[in-house]
Structure 1
């Protein structure tokens, strides 16, 4: 199939590359000349495991191209996929200016029948809006199909090739079946719906997952107070098939480009039809408050932060990506700096992205995890990168001014901590937490 993808962000780039790898002819279009030039050198503008190699393989095979002008790609395409950004506006709504511009550009370049699929996350009714824009600007026939994406950053290629399901919303059976056939090699369940239901499925799915995260974090906060272990609680809950074990990992909350934006957008969608989505408002509030636990714990343990050195492990909102959009680090690190702390940060791939958002000359960027811990009064883990979980904690402890470790993602086990003198604080695991006094007593017990 000849496919044109508008937009080379996470969704557009990964989708286009994967469709090419399945044997389709794919043209990816983006107005950003620097990004297109980089892609034509076989370099990915985003960090996603395996993506750069797939780009090179399919460019060399002649199935994948990157261009800035959409005229020819639109005219030669059977299927045009809109995958441009829908950033959050100040009101919380999705900003649809790029969607609308894409619709206008497609209409002005059409030369015959096209299937136009909207893959961007858009509010209910947007596909109808796209249809109206195109219809007003062209005499050529076309059909609109909604194909919401469900990719997870860090595993986007796996999710594309092996999705849990494919949702196709359309009012034209033939167009829907043509798009479904494109996904046959993925051997996944196809859910056929009307267009507005497909649009809602995306928002409802992300809102539900965000709700699970905020819920388990609330339970973890209670566990800290009553002496229960959140990991055992989550395991017992997750064995119930009605609940499931996914997204029951307690920590410092969700971030990234999807959950924060989509929850706010759904709240606004509800508000636009005069419905107050109280539950989802609480989910957002809980998630935001959860980030302050790290900061408040540091204030308490160190009796203030003025003049203290704090090491930070992890800046990306999750491992295996360089995406820092709405990451907890974007709030926690500036709070530390504003409180007079000297902050040393390290992330395997997100250092440059983070620096674009937090441009503070006093921030010390480290070349590895051990450097970030050296001479620190406390070390905070914000992202669960694998290299942090296998770090030599004895070496880390020896290099620190004070052996205080605040684990915001519950990475470390009891066994890893037993042979160290760390004052350790995690989320919802009070039996593992050790204050400075209990650490001193443990050291004396071990040596005496």
Structure 2
């Protein structure tokens, strides 16, 4: 199960950190791909995962969680093969199609595997299993920059996805033979809510189009930009009105009556939105000819190291204090990481040391946050809703990561295009002066990630119950 989710969090995520090198390589091969289109490919996997993860969580409950895990692994193999063979005139089409299929793969694997954790373990054993599962997700994301940079530097970026194929095959062989683990449902629950999914797809696609292309292509306040925002807002209102009260709703709003579930989902969304700080800071560092993707990725090694070393600490904090306090502490540590990465006005030698400490804080914060948040959500769900409920929880992860990445990259690209100094002369930029727009844009984008981290801490403080007692 851990290897299944690593195929997304380690290999799929790594494309964002090596995107400039991929873009350069593709354009050298003769297929022109714009930076905006590259950013779409980076964010697409998380977007597709977020759009379909609730649906696949429901399918996992109905048709078998092991079966959905196997299907997800197979889809990842297909998506990776498309990207491995993305050359010539079909490069952009195969790249984007492969990323979309990778997202569908993650939508199958994540809710199915975490629902199996709830089904097969209980009490402290389940919390330990959640910790191992979290090492695969947060630890995989922490290694993504280094593994992606190492692979792209010495073997070429396509080998990232060759390795992903091998991991998915190994995961399938290990899961093979596990009891199917499905929940029998009858009546109205067998019918799928096609209209709910359609409305949800339209409103989220409108939002992602606005975030991805609003800055560089058609403008935030242009006719198209305003139209996209209107589609999202109206779609959201219609979605809530249509879905409330439906027995077979695409998203079961009844689950949100549980404050524990609502708080953990909202905090999880905000926390995962901070993923953009990793991608922006890595792209900033990798642009310097003295660094490159490999050296920039090496700075992030403190992130996965802290996740692996302290993920069980998050588990122990959960057992002692309940989920609320470790979630707040984790979010605040991520806020510290963002604050340390913001001063891009410093010299590279100084900034490297800050980045090294920041990535370690980022990993420590996620280690504190992951198990308490996941276990609190699992505990609040009835057994027959584990797959669909965790689908909502992981939808918050995927959409949070996708939206956070899109926001960070939109700010990063948008502020680079501002003539003159984006921050005026309030902040003195030391060192080189030929890259000021890039450095100032990174400062703004990472600042937005700081806001997301603080929101996660605030939501956890307000909405997640105190103490060790959790709502069953």
Structure 3
């Protein structure tokens, strides 16, 4: 039987997961895990891509050592971030993170050329100050020489696959997060690119998930001790995660991909680029097989992760959930999507300052802070559901939650109670599973995504939380 390797990058960690189809069920084995996170370099928050590629190679060596040599592999990462390469295929400049502040004011520079309403009508992508379009404008304004020297732009998963194979190939779902792709042609919108003064020639033709990139280069084969076929997964991690949502009823496909970010939305076959959709800040990101992920980015678990780190991780997720449960009557709430929470020096103090600025009781104790964060997140879910149902003209009975947050009974039960929807939680390894499933479909193990989703349901199961059920005081990630 074939073995499939998902190299799955998150904003805080990465892992190598081997998957295979065994007696009709998908099985997973983690081979390698490593830390990730942006670090200050030359005054900016940057990704250490040399370190990250070194971890990719280290994980491939572990595959060889453990007898888990893959027949296929694919890579997924977060969205919007990219590299520029010169004519020799070498990196130009630093790989700046989307959390960096270099894009401040760059939205206004873009809108001088293309009004915001026109941009949304053409791309259907929500406003986020860190989108690729604003990052490129920042480079144009502050480091124009980099764009002049650039021969190729690659999003991060494409870059890592280039380092493995020597083949520069761009993938659609990842590129769609840039705010530079047409939802009609599923290709770069060259009219926008040229209006903004970006070099048209650096953008590669977009390929769909399931496209074969090639084999490992001879240099990589010699280093890791084997060869395999490199495939394009749905390279944006959320696109892979959504592939793993075990939807058995096609018309009831409301989901949350819950991790550092919470991506909440539905699958559509056509983009919704209306002024009402823009006002609600929904996005139409690319999905597998020309689907659209019509969703909203919600700050997600980033806030509670940051609060926990500020205690030097002194408390487990269970302990934080129990603290929040014991303080459910604490009244203060924050807007989890306020830009002040994107990358503050101290998240705990930022939450307190927000409550102070808005005239609410200030959460002085950690347990009060935890309650504010968890309840504010779930309140954001409830508001987003109302908006989704209004904008799509559809009604949903269930919320499918996948990813790390799906393993937290406290969040799941609180979400069911506050939204009035049945929460269907799992699988937890959503992104890795979706990555592997794209490879399996390409290899012929499944004939369709729907067939794969049925197998995911049978392989991993789900946990249900009803709206009238108890709120569970424990949680984990």
Inset, instruction - Determine which structure produced the value 28.5 for mean count of other Cβ atoms within 10 Å over residues 276-283, calculated from the coordinates; the candidates are 1, 2, 3. - result: 2
Legend entry - Which of 1, 2, 3 yields 16 [relative contact order in percent (Cα under 8 Å, 6 or more apart), calculated]: 3
Legend entry - FRET efficiency 1/(1 + (r/R0)^6) of positions 68 and 396 (r between Cβ atoms, R0 = 41 Å, to 0.05) - structure with the largest value, from 1, 2, 3: 2
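Which of 1, 2, 3 yields -13500 for helix-only ellipticity at 222 nm (-39500 (n - 2.57) for each DSSP H run of 4 or more, over all residues; to 500), as computed?
1
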Legend entry - For 1.00 (FRET efficiency 1/(1 + (r/R0)^6) of positions 164 and 436 (r between Cβ atoms, R0 = 41 Å, to 0.05), calculated) the corresponding structure among 1, 2, 3: 3
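Values quoted throughout were computed directly from the atomic coordinates according to the rules given, and no laboratory measurement underlies them. Remember, it's a predicted structure, so these values are computed and weren't measured experimentally. Cβ atoms are built from the backbone, for glycine too; each structure is taken alone.
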